[in-house]
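Given below, in the form of structure tokens, are the structures.
No value in this document is a laboratory result; all are computed from the given coordinates. In this text the structure is predicted, and so the values were computed from the model without any measurement.
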Structure P
Amino acid sequence: MMPIRVLVVEDSQTVRARIVEALSRDPGLRVVGVAEDGKRAIEQCERLAPDVITLDMMLPEMTGLAVTEYVMAYRPTPILIVSASVNRGELFRTYEALAAGAIDVLDKPRGDETDDGWDRKLVATVKLISRIKVITHPRGRLAGIARTPAPGPLDVPPPARTPRLVAIGGSTGAPGALLEILQALPSDYPLPLLVVIHLGDPFALAFADWLDGESPLRVAYACDGEPLPPVGSGRVLMAPPGQHLVLRGGRLWLNLDPPRHFCRPSVDALFESVAAEMGSTAIACLLTGMGRDGAQGLAAIRRAGGSTIAQDEQTSVVYGMPRQAVEMGAAERVLPLGAIGPTLNALGARWEKRVIR
């Protein structure tokens, strides 16, 4: 079996040497090139055609974000961001890179580790993302071009009961998918949205703030015990990093219960609580992601009479979580990413029409 070919892009000589050493110790990996700036990274990617790129965000010549946009537009390759994530600006650039098609993010080694835990995590993550068949993200080709107009109203059959809530969950590839969905909704979208996205510490710390600046809707992390926003408010509330988010008694609750499917926050924890609390008035959407978290919860919402959506295989970065839901019959609709936002908008419009009448 051929080793996985890795291009290491890092401007710090110390960190670059650490990454190369960690990867080179594994016989299943081969470092085929190193680059200390963004321009050379693109040149190496074109010439060497690596299987995986490890990419720093702060680079001379071209930023890691610019490299990600170019690579995913012209030479799609799985990208693992290796970032210090020490400040808000760098965190925001990391989110932009994930939205542009980077697969995952790993914090840089601190240099004071007493074991090889970070090295093993790096090797495992590189091997994992090397198996992902990435899709082309055209934003690198569209710089300066206006956003494509949103599609017109969809002919979506009305749900059995007036919807009152949207719940969304996802993992690998979901930061960018969620952004696209939110940007497809109008600023006066009436239904509150509850969201669980798998994005580990410390990278999740400012994710809601970044989305708030990129979305027409207000986005924030949920607070323990706060009331579910009323219909008509159109707010987006997310599970904070490391805590489950559940809905109970009309309020949002955070807890440190054991992880489910190795995940905390867990999509299943949110979806199952929504099924119990909202029943047929819930809409739920399961996005791209690795593993099986969310499938059982989506099934619970469908059994309760709610409307359920799974992202399709063609537009998923990883068709793991949605596949599990589809195979167990949990998804009422299986949709490409570009159709999910308009569908949620059409379903939300049902609430407005019924209230007016």
Structure Q
Amino acid sequence: MAERVVVAMSGGVDSSVAAALLVEQGWEVVGVGLRLADRPPAPEAESFHRGCCAPRDLADARAVAAKLGFPFYVMDVREVFRGAVIEGFADAYLRGRTPNPCVDCNQVVKFRHLAGKARALGASRLATGHYARRVRTEDGTLTLARSADRAKDQTYFLFGLDQAQLGLAMFPLGGMDKAATREVARRLGLPNAEKPESQEICFVPEGDYRAFLGRERPGWSRPGEIVDGEGNVLGAHAGVAGFTVGQRRGLRLAGGAPRYVVRLEAESATVVVGGREDLHRERFRVEGVRWTLPIEEEGRRLLVQVRHRQAPAPCLVRPLPGGMAGVEPGDPAALGAVAPGQAAVFYEGDLLCGGGWVAG
């Protein structure tokens, strides 16, 4: 009798091909789509289908399951998603931090909540369409390695998985590139073979997070001052939640050299600006660190990544008490803007060592 695997299906081509490959390998596949968020009011509702797991996407996933001959269910996780992702996203902006909701969604909604449901369905594994490879080190520890398609690698979003979650996880696309994924979908005649990728946060239509904050946190736009590093007032703004560290556009400051947001002081509603060089940090701390491959107390030179689409930069990383780590970039300019709230993920070569959140 074939082993059962639950496949998290968003309606996109990646998770659909992941399911298809497992069917070809002889697994008993059960597809599960997640209802994550309520449909927003008009006019944002018109673009709601462009994020993952929207109604049209779930219909696409159901069509793929029917084509391949396995059952498909929709699981309502709106309450879990709101508590684990949406609330934290909104609060982070109000605190002047830069959130990463995809990390929270993977850690809590998919590999904690959905993993529990997978076991309840009698499945021994949980598969997703992430581009990542699960590997086992010589001492038996499980971790992740970057995918064969470096441009699509998604290990950055998965740094928080523990050994039990990694033991359950399957990533059928880890050894493939996007072109090969599309080719499998075409070969099998999947109805979403040519479906474009979603580039938006699923619960923020059109990427307009200010409109989202207006719905979630009415009154978020508390006016304040824009100042330079010496405290000189250069202008005014409508609310710190409208800015992120590293931002240049939208400051509306006349003349002079280009200025960037270098710090957000939420309590005083102050936006601090400076030159590009002021964005570079010679050292910073990371909190809430989860180690997949722990390192020695004196630290180790690792590759650090603070944005998904960024080349990692060599840094000295030291574990600190209280689940923290200290990071000293070899070349601060290589990391660019480092914003509180960003995920900072540590690698040794292609192997994921751990990660956490840039502290304020």
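What the table shows:
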| read-out | value |
| --- | --- |
| Test item: helix-only ellipticity at 222 nm (-39500 (n - 2.57) for each DSSP H run of 4 or more, over all residues; to 500) calculated as -5500, pick one of P, Q | Q |
| Cα Rg over 2.2 N^0.38 Å - structure with the largest value, from P, Q | Q |
